[in-house]
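Listed next: structures, encoded as structure tokens.
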Structure P
Amino acid sequence: MAIVLFTDFGAQDPYVGQVKAVLERDAPGTPVIDLLHDFPAYAVKPAAHLLAALAPQFVQGSVFVAVVDPGVGSARAAVAVQADGYRFVGPDNGLISVFAARARDARAWRIAWTPDILSASFHGRDLFAPVAARLATGRTPEGWLVPLQALSVDFGAGDLGEVIYVDHYGNAMTGLRAIDAPREAELVVAGRRLRYQRVFSDAHEGVPFWYENSQGLVEIAMNRASAARALGVDVGTPVAWAA
């Protein structure tokens, strides 16, 4: 079991280290895994779909500190969610909702505990990390969590017809799951119709294509080139199956 960090804090800023300092203080010896810290800032809905695709690859019981939180310090609630054996701590802004909506069994709690010192702008360090540490160690004090009937923001279980992440190769993940996508289908993006290829080396260089990536998502790529640059796409670019 581990604590998994999924944020838009940036790997080169001090914020991730500050969160880890709290986790070491409150859950010493618990493994902490950096899943992602360079997600495009503020993009909550694409982040929710990427988190839903990535989380099942971890061992059940893992605790995710999920923070893409442009509303930090506002009236939005802080929540803990347990879904299909995974646990999440983060803002109630939809970030955890896609995974929860797809789960067979999901429960949510409002974080009622308030630390003695709570920065208005850094709930990841001051609120979410301490709660995640208690969940990971099985020592959550009574009264810290209050059951919720439902999350306030719920993006639902469906797919998202947009680019949700671009990696450093220029491959563009989409919010479409590939499991039911016919291999003869064409994907429309940025005015182009892309055909399926099984893997990079099956495609001619310079020709963009779509394939099923290792997370089970439809991804746009090119053989030895940046598909994102060639097509001019970024997070939020619409994608759809050709009629």
Structure Q
Amino acid sequence: MALVVSLVITFFLYNRIKRQYEGAQLIKVVAAAKPLDTGAPLTTADLTVMDWPSNAPLEGTFHKPEDLNGRIVMFPIAYKEPIREALLAAPGATVGLTAKIPDGMRAVAVVTNEVNNVSGFLFPGSHVDVLVSFRPEGGKDPLTSTVLQNIEVLSTGEKLQPDPSGKPQNVKVVTLLLTPDDAEKLLLAGNQGTIQFVLRNASDDAKPVTRPVSLKDLQGATTAPAAPVAKRAAAPKPPATYDVEVYDGSKRNTAKF
């Protein structure tokens, strides 16, 4: 019975979709004639024209291949996938990393090693926090502070796309996507001390308020605070004179000593 019901529903939906598209007017849209990688400038050989139903419009499509000549691909495009404006760099953008930098943003390269690039698990598209360890001017104890949060990695070494297999790769340079203000903070932090990247979940966009951590915080976390020492009460100061009441029968007098 389950098989019969599923066949009936499939047949009904198929006929409904078929009737919907049979009555639709077809329009021409530009699509990829082959798989296209990021950073590649488009040529007429990369493009083809295909039919697309007008009642299922796609935002940002093109209708003439010549309108796309020289445009840079920002995201991988599959074979026969319609070309959309959101998949391309802005008109006039150059080839390579520049094409992936949005307006108003900056790309800053940072020298890394096996430790601060999280053992090679930093990939293009990863998100990190940036920490710096430094000794403040006039201070005795070093500090570690979070200077940037939720920063996108644009490239690792010369790679603009992550390895499909997820294999870690240790690279010497990581490029981050930053605002102009954050770029200044990063360069200043690099001149003050050691930079460390902290890998975070790409879907986690929270930016909690943090404070710098010093050696006193580490000591406080491992050493129990000393028990307070009770202070001894000071001995009362003796008075200068003593007043003594003296009774002689029914008479009462006060004598001072």
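No lab work stands behind these numbers, since they all come straight from the coordinates. Just so we're clear, the structure is a prediction, and the values are computed from it rather than from any experiment. Cβ atoms are built from the backbone, for glycine too; each structure is taken alone.
So here's what we get for this one:
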item	result
Given 43, 31, 24 for Cα extents along the principal axes in Å, for residues 90-177 alone, calculated: source structure among P, Q	P
Value 58, 37, 32, calculated as Cα extents along the principal axes in Å, assigned to which of P, Q	P
Which of P, Q leads on distance in nm of label points 7 Å out along Cα→Cβ at positions 74 and 202, largest value	P
Cα extents along the principal axes in Å, for residues 114-161 alone from the coordinates reads 41, 25, 19; which among P, Q	P
